[in-house]
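For reference, the structures are reproduced in the following blocks.
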Structure 1
Amino acid sequence: MKVAGIGFRAAAPLSALRQALDLAEAAGGRVAALATTAEKADAPALCALAQERGLPILRVSVQDVPTQTQSPRVQARFGTGSLAEAAALQAAGSGARLTVPRLNTPDGQATAAIASGDTE
């Protein structure tokens with residue numbers, strides 16, 4: 001399954017999350033699900049994006065998941081270098097591999113990464 005991990009600031013608008021997902025899908029193709037941490041999964045902007053695209057939101061733990069890119073702020077808060085990459089990798093399941101590393105929106109409000117794995 002191909003999954004987009006989504007990271008975003010608490011005040012990020014729907015337009016920022018939409019832009020992050022669009023950037024990732026332009027680089028890696030359409031995804032079957034969105035993934036983020038349980039604490040972010042109920043954010044109104046993310047729920048709106050999921051509803052608009054007809055995608056489920058998968059809640060995952062990102063603690064100690066190795067990532068290709070590193071953000072000191074994200075490392076301090078979530079215990080991983082990239083929430084988007086870690087969420088995508090965790091949700092994609094066994095054999096997961098990062099196909100699109102973390103992409104940031106120009107305003108820095110949201111990030112997205114795509115991983116593919118064996119989960120259906």
Structure 2
Amino acid sequence: MAKTTSEKMRKLRHKRLRKTVKGTAERPRLAVFRSLKHISAQIIDDGQHHTLVAASSLEKTIGKGGNKQAAASVGELIAKRAVEKGITKVVFDRGGFQYTGRVEALAAAARKAGLEF
């Protein structure tokens with residue numbers, strides 16, 4: 001019997017979630033990835049398989065990336081870049097992660113900065 005790890009379980013949850021969450025040209029997908037040290041977000045048009053906007057805590061303007069404050073900064077930054085490109089409505093893809101902590105902070109900051117989801 002194969003050993004299940006937390007990463008395998010997260011990928012199963014994400015696969016199950018992606019059956020219903022689809023990004024279109026009118027309403028692209030805001031995908032979040034969280035690692036132990038950093039957090040990143042992308043706005044993706046799944047119809048064209050193209051990343052429209054991206055932001056990460058690895059960028060020098062964000063600072064340290066493993067906390068809620070950095071996640072909120074990434075949320076604000078991605079929302080600002082999206083609004084500049086004319087994107088205001090997105091669907092949220094939490095990537096199989098629980099909607100709490102850093103993922104929730106990123107989503108709240110993105111909403112506050114002008115994205116609707």
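Consider the structures 1, 2: one of them gives 36 for relative contact order in percent (Cα under 8 Å, 6 or more apart) as calculated from the coordinates. Say which. Spell out each step's value before the answer.
Numbers: 1: 36; 2: 28.
Source structure: 1.
Starting from the value 1.3: which structure in 1, 2 was distance in nm of label points 7 Å out along Cα→Cβ at positions 21 and 45 calculated from? All intermediate terms of the calculation are to be shown ahead of the outcome.
Numbers: 1: 1.3; 2: 2.1.
Traced to structure 1.
Here distance in nm of label points 7 Å out along Cα→Cβ at positions 37 and 53 has been calculated and equals 2.0, so which of 1, 2 was it run on? Intermediate values should be presented prior to the final figure.
Working: 1: 2.0; 2: 2.8.
So the calculation was done on 1.
The value -0.87, -1.31 for log10 I(q)/I(0) by the Debye sum over Cα atoms at q = 0.18, 0.23 Å⁻¹ was derived from one model only; which of 1, 2 is it?
Working: 1: -0.78, -1.37; 2: -0.87, -1.31.
So the calculation was done on 2.
Each reported figure results from applying straightforward, stated rules to the coordinates on display, with no laboratory input. Quick caveat: nothing in here was measured; it's all calculated off a predicted structure. Cβ atoms are built from the backbone, for glycine too; each structure is taken alone.
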